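**Student:** I've put the structures underneath this note.
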Structure P
């Protein structure tokens with residue numbers, strides 16, 4: 001498997017993960033998330049879902065950048 005195919009698979013996995021992470025953060029914003037530990041008075045921007053969504057987005061951006069270099 002060459003580098004181009006590997007990066008395409010990586011981008012696909014990261015796109016799916018990014019969409020899922022931002023969807024989970026959206027669930028916190030509309031107060032429908034049962035799995036997160038965000039209290040009623042805490043900011044949703046301090047949640048694990050928001051941090052995860054940011055990391056997935058950053059990883060996706062880096063993977064797209066790496067793909068543009070080849």
Structure Q
């Protein structure tokens with residue numbers, strides 16, 4: 001399944017398997033915690049998509065590298 005989230009005026013698609021709606025719902029709250037983290041905000045501009053795997057958000061960058069963030 002897919003949902004789009006917006007953070008800092010930029011929308012990114014979030015892909016998740018059925019049954020992971022709770023983790024997807026918690027993701028915007030986790031992103032708000034990083035609102036004052038300048039390094040994360042700089043990286044957010046290069047993120048192409050997000051994939052949810054249980055309680056972990058996998059941010060995929062344009063160059064193919066990944067960042068793992070625990071949501072739960």
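What follows is calculated from the coordinates using simple rules that are stated; it is not laboratory data. Because the structure is a prediction, the values reported are computed rather than measured. Cβ atoms are built from the backbone, for glycine too; each structure is taken alone.
**Student:** With Kirkwood radius over Cα pairs in Å derived from the coordinates and found to be 13.2, which of P, Q does the value describe? Walk me through the numbers on the way to the answer.
**Tutor:** Numbers: P: 13.2; Q: 12.2.
Answer by label: P.
**Student:** helix-only ellipticity at 222 nm (-39500 (n - 2.57) for each DSSP H run of 4 or more, over all residues; to 500) was computed and gave -24500; which structure, P, Q, did it come from?
**Tutor:** Clearly, the read-out refers to P.
**Student:** Same structure, new question: Determine which structure produced the value 45 for relative contact order in percent (Cα under 8 Å, 6 or more apart), calculated from the coordinates; the candidates are P, Q. Please list the in-between numbers first.
**Tutor:** Values: P: 45; Q: 27.
Traced to structure P.
**Student:** For distance in nm of label points 7 Å out along Cα→Cβ at positions 27 and 43, which structure out of P, Q has the highest calculated value?
**Tutor:** P
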